[in-house]
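Colleague: The next part holds the structures, each set out as structure tokens.
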Structure 1
Amino acid sequence: MDDGSNSNNPWIDWAEKIRTIAQNGLTFARCEFDVERYHRLQTIAHQMTALLSGAPLSNVEGFFLPENGYATPKIDLRAGVFKDGKILLVKERADGRWALPGGWGDVGEPPAFGIEREVCEESGYTARAIKLVALRDTRQPPYNMVSPHHIYKLVFLCELTGGAPQENIEISDIGFFAPDNLPELSLSRTMPEDIHLLLTHKRQPGLETYFD
């Protein structure tokens with residue numbers, strides 16, 4: 001049975017689970033001795049993450065320590081915008097590969113509004129969210145993400161409403177591509193399966209939303 005763990009390096013999952021236990025414990029602990037134990041557990045998780053990633057411990061602690069409260073998955077929003085049978089992709093400066101426009105969901109912002117904002121910010125085009133196509137767990141196939149976070153991916157089908165391509169500090173190129181002739185994808189952000197699922201829902205709008 002697939003439990004969603006990272007088969008390449010289970011230590012990444014174990015470090016995250018320890019960090020999650022520590023964060024949840026710090027949220028609910030009332031005994032000062034328990035608080036001290038959870039802080040120690042949190043430190044161990046950070047040390048494990050630093051060792052596994054090769055990053056300085058201070059960077060890892062700075063990345064995680066602002067989080068508090070009950071630990072939950074992070075939300076990644078992605079948009080499928082079509083024009084003349086081709087899908088909109090943006091080229092990430094971070095790795096030189098292509099992805100569906102999108103990014104982290106913002107606190108206090110409805111997901112549909114968030115994905116419309118992401119499309120505009122990343123590509124210069126404007127779009128309207130018309131359907132949630134999928135809610136994917138990136139710890140499940142076909143993904144094989146290596147991340148200190150557990151991430152849920154919300155994939156929206158969107159309708160192009162205007163705008164023009166515009167590069168920015170994160171994006172070096174913008175274009176529409178035939179689904180059967182895709183450029184090299186940034187697989188931590190977009191899988192070919194995401195694009196084919198979007199195309200299927202565009203052709204068959206009555207399909208139900210996919211979820212893990």
Structure 2
Amino acid sequence: MIRNVLFDWSGTLVNDLPAVWRATNYTFTQSGRSEMSLEEFRAEFSLPFDQFYERVTPGVPLEQLEEWYKHSFADEQKSIEPLPHAREFFDFCKSNRLRTFLLSTIHPDHYREQSARIAFDFDHAYVRVMDKRARITQILAEQNLVAAETVFIGDMQHDVETAHAGGIHSCAVLTGYNTRDQLQLAEPELMVEHLGELKLLLEQSDLKWPAPVTANE
């Protein structure tokens with residue numbers, strides 16, 4: 001039975017892909033690199049994001065890239081809204097007394113700004129986690145989470161890999177950065193179109209972990 005839910009933020013609970021893409025393109029132009037189309041960005045972007053920048057903007061210090069990014073993102077993030085079904089699913093977790101946690105690479109300043117408008121009452125929020133795979137075991141121990149009772153929900157291969165690293169259940173959602181084909185390479189236990197589909201599966205199974213299925217199979 002699922003008792004604990006770890007959430008990614010970007011592309012899982014909030015629709016920040018357009019804002020991040022535009023701010024990243026601003027960063028590219030400041031560093032003398034060409035902009036990416038949204039399709040190119042989704043194909044290239046990966047976590048940890050410092051390694052992404054090392055790959056696409058070699059030789060530019062991360063501190064400088066982040067300064068440019070934050071300058072653009074300050075305005076871009078004002079357009080960010082919760083994803084459809086996110087609030088409903090989170091309320092479902094709370095009504096069933098599931099413990100909820102945030103595990104995200106989001107910068108604390110950005111999380112502070114966004115969560116002031118888009119509030120989710122997590123039991124604990126872990127932000128600015130550059131490599132979630134390296135932290136997941138520590139988090140499980142800190143929070144006394146039983147692996148078999150815990151699922152990590154995210155929209156990127158890195159999130160699925162994090163679940164595998166912690167020996168917990170993995171659910172990939174198709175509402176964010178990675179495509180279905182990208183996510184399948186990480187072999188999530190479950191893939192859903194959106195959190196509303198996951199809510200239905202958990203309701204039908206009385207919170208027992210659903211049999212592995214892929215959305216629209």
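Every number here is computed from the coordinates shown, using simple stated rules; none is lab data. Predicted, not measured: the structure shown is a model, and the values here were computed from it. Cβ atoms are built from the backbone, for glycine too; each structure is taken alone.
Colleague: With Rg/Rh (Cα atoms, Kirkwood Rh) derived from the coordinates and found to be 0.96, which of 1, 2 does the value describe?
Modeller: Label of the originating structure: 2.
Colleague: To test your reading of the models, identify which of 1, 2 gives 23 for relative contact order in percent (Cα under 8 Å, 6 or more apart) when calculated.
Modeller: 1
Colleague: Given a computed value of -11500 for helix-only ellipticity at 222 nm (-39500 (n - 2.57) for each DSSP H run of 4 or more, over all residues; to 500), which structure among 1, 2 does it belong to?
Modeller: Traced to structure 1.
Colleague: Let me ask something else. Any idea which of 1, 2 comes out highest on FRET efficiency 1/(1 + (r/R0)^6) of positions 41 and 169 (r between Cβ atoms, R0 = 30 Å, to 0.05)?
Modeller: Top value of FRET efficiency 1/(1 + (r/R0)^6) of positions 41 and 169 (r between Cβ atoms, R0 = 30 Å, to 0.05), among 1, 2, belongs to structure 2.
Colleague: Taking distance in nm of label points 7 Å out along Cα→Cβ at positions 185 and 201 from the coordinates of each of 1, 2, which one would give 1.4?
Modeller: Structure 1 accounts for this read-out.
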